[in-house]
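Every read-out reported here was derived from the displayed coordinates using simple, explicitly stated rules and does not represent laboratory data. Here the structure is a predicted model, which is why all the values come from computation and not from measurement. Cβ atoms are built from the backbone, for glycine too; each structure is taken alone.
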Structure 1
Amino acid sequence: MFVTSLRRWIENFGKHARSRVIDGKTYRIVHLTSAHPALDGRIFHKECRSLARAGYEVMQVGNYDLNGIVDGVRLRGLGSSKDRFQRFTSRLFSICREAFRVDGDLYHVHDPDLLLVGLVLRAAGRRVVYDIHEDLPTKILLKMYLPKLIRKPLRWIVKRMEDAAAGFMSGLITATPALKDRFIIVHRNIVTVNNYPILEDFSRPANVDWNSRHQTVTYFGGISEARGIREMLTAMDLLPRTLDVKLELAGWFYVKALLTDLATTPQWQHVNWHGELDRNGLTLLLSRVLAGLVILHPEKTFITSQPTKLFEYMAAGIPVIVSDFPLWRSIIQEASCGLIVNPFDTQAIAAAIEYLVSNPREAETMGQRGRRAVEKRFNWANEEQTLLSFYSSLLPNRRVLDAVVLVAWVLDAVVLVA
């Protein structure tokens, strides 16, 4: 009786296990996003591709139109959300339904609103990881579309809801050490996977002739007043006209009216506006400029952040000009790869730009030092190992699983012979 029951249990477990061994990929991992594009830098290019290369079967479900297999990752687009209301209602239900339909072994959610889906999955006994990209409660204070009167109360509510839901997940991943410090009291099973660049995406400085670069500096990414756009434009206007320096500006405006406003100012004449660029466009842009700017205001959410663009500038081998925040200062001074400025001092920002433009050899040397720092420490290859180790801790040992499958197959053979 006992032997028969054991044999049936192993057979059933083995059948389930064999269903997971598809083209050598033992476990099915499902990444869920409601707000990010299909080919997002962190989600797709870094995490999903790394997991696929490690032998997992990887799916990514989100509110976008792309469907198909890209670099070993199966993309399942549910269509773009028309607005926030749809994203937080019908599309949330659609993602949850699709998550159960694809039947993953581990789910990896990337947006705070998907914590609700994560809770449903956890209630169904599924493994769920919450990937925390930014400090949402603090960022609420910067959302201009929200009435100022409700931002602080809403921040308090959101923080407690996010903390409570995160505590029920199987594990947490944070994009910065500062975020880990916040969530360590919520969940002990937590790691930091820094959003450092993929080295191969950026040309080595030695492959780009410094003299071929244009008289330009750049800023790309999210654009707002808190991210220093007005200070950058004022600094550009303070530069000597003889230098003829332009600001290569790329990305998106959080408030579209700000673009309309700035485009009518005299300072806009110093801007080459690109809009949003894909990864190839960004790489090309960084191969042409002399320096990268990160002139963010000293908001709480920025002071302890690690802007991806900072490390991408360094990976591209160009010097950086950054706000004087303690964390950023330590990175730049240790690597000797740029200049530090008061983000409100437009004269200082202009002077830093003028120095790098007027001293090409020093600028090139700073860029080379930054590249070496990324090669040694601030690169995705190092973070990939942390991600894979964390996944291994959450999923049953593959050797054990293979052994169970083997036993099930042997028992199947014995039954057939008998």
Structure 2
Amino acid sequence: MTAEFEGDYFAWIATKGSNYGIAKVTLDGTTTYSVDLYSASTLYRQRVWETPPGLASGSHKVKIEWTGAKRAASTGTRISVDAFDYLGSITRAVVANRFEEKDARIAYLGSWSLLSAASASGGAYKWSGTADAGVSVVFSGTRLEWLATTGPLMGKADVSVDGGPAVVVDLCSVSTQYKQKVFSTGVLPNGVHRVEVTWHELNPPGARISVDAFDIMGTLPYTLSLTPEEIKWAEERLASLSYSPGPVDGVYDARTRGAVVAFQKWEGLSRDGVLGSVVWARLQVASRPTPKSTGTTAWIEVNKTKQVLLYCKDNTVVRTLPVSTGTTGDGGIITPSGTFKVTRKTLEISPRYMPLYISNYPYSLLAIHGYPNVPTYPASHGCVRTQLWDQDELYPLVPVGTRVYIYN
């Protein structure tokens, strides 16, 4: 938890006991203290830490964190907060809420397995070793911290906050470590935010990524429960607007989610893939996307700002697909803007799935191709990634010579 105060003195009052562990206290983001809450018998209203003498009067911040450490005699690692004594005034106090990996409001993509481990938060964690693995967390608050299991089999993940550039998080460690804080958003403006964790493109075969829990200064929103008939209506509406939800069957599967993401991208909504109240309301009034170019012969537009691909014909958008364009991470390039043509098509499936090659730019093959992992932000090495099922439908519609316009 974090407390901010105006003054020159602050004390933490806690309960101590035989199953309590060691906490970390950070003052003003720089000075740290280790506080042991162990006691052979239960003791209440204990002053376990206070600011050092001579603290200058002014604005200060105290952060108290659980560490999982304890002395040998303790039977547990819990920490506690009973009260605070202070000279001055409390300006802000926020307690982090822990959400375990099994929380239904955490959206997983790809194949994930649940592994029991006594040392993991809540006694278990999830892991995945597939290239389509991803996690999306939408929360309301000011901060999120990702707790993971690290170890010699773990690889890397890309993490994006609110659709911004991804940072690479390395989960590899010499030995297996549980409840490791591997990423923090830092302090964000109070509001709704989205964190995406996706498989890193250069992970070696056999690598894994994991999710143990999320500590959030705030909360996860409640989900909107929809009946199969309501989902079916949403699928029909998405299809009528040029999005591709797959079979209109009332099942909210990966294809339906991809269509929702494309809709959110075009409409400028939060790109969380959740068919919630905001998306539901916008579907009632939305119009079909409009292309920038015109013509009767089929063409493609890639909007890098919205991260969508438009397949167009007869002055109309026929399909609107979610894509991920290039970024400069790991030696990649930002997908170039300009006018291109499809120069050739192949039926290869790896590493590019059914690619539509559009250019040699410079010394690099650029293509529109399917890929197992298509996050909502730029993440490729320069190509335009599409979802595998979308590429299956797009590929036969696009002959060699098709115009391709890429723009911001």
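For the read-out mean projected area of the Cα convex hull in nm², for residues 174-333 alone, a value of 11.0 was computed from one structure; give its label from 1, 2. Could you put the intermediate results ahead of the total?
Numbers: 1: 11.0; 2: 13.3.
Only one of 1, 2 returns 11.0 for mean projected area of the Cα convex hull in nm², for residues 174-333 alone, namely 1.
Please state which of the structures 1, 2 yields 79, 46, 43 when Cα extents along the principal axes in Å is computed from it. Write down the numbers at each step before the final one.
Working: 1: 92, 52, 38; 2: 79, 46, 43.
Only one of 1, 2 returns 79, 46, 43 for Cα extents along the principal axes in Å, namely 2.
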Value 0.45 of FRET efficiency 1/(1 + (r/R0)^6) of positions 158 and 390 (r between Cβ atoms, R0 = 25 Å, to 0.05) was derived from the coordinates of, among 1, 2, structure 1
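Tell me which of 1, 2 gives 0.25 when you compute FRET efficiency 1/(1 + (r/R0)^6) of positions 54 and 254 (r between Cβ atoms, R0 = 30 Å, to 0.05). Intermediate values should be presented prior to the final figure.
On the way: 1: 0.25; 2: 0.00.
Here the read-out was taken from 1.
Out of 1, 2, which one gives -3000 for helix-only ellipticity at 222 nm (-39500 (n - 2.57) for each DSSP H run of 4 or more, over all residues; to 500) as computed from the coordinates? Walk me through the numbers on the way to the answer.
On the way: 1: -14000; 2: -3000.
The read-out comes from structure 2.
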Output 0.75 (FRET efficiency 1/(1 + (r/R0)^6) of positions 38 and 270 (r between Cβ atoms, R0 = 41 Å, to 0.05), calculated) maps, among 1, 2, to structure 1
Candidates 1, 2; distance in nm of label points 7 Å out along Cα→Cβ at positions 126 and 150 computed = 2.2; producing structure is 2
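Here relative contact order in percent (Cα under 8 Å, 6 or more apart) has been calculated and equals 15, so which of 1, 2 was it run on? Walk me through the intermediate numbers first.
Values: 1: 15; 2: 12.
Answer by label: 1.
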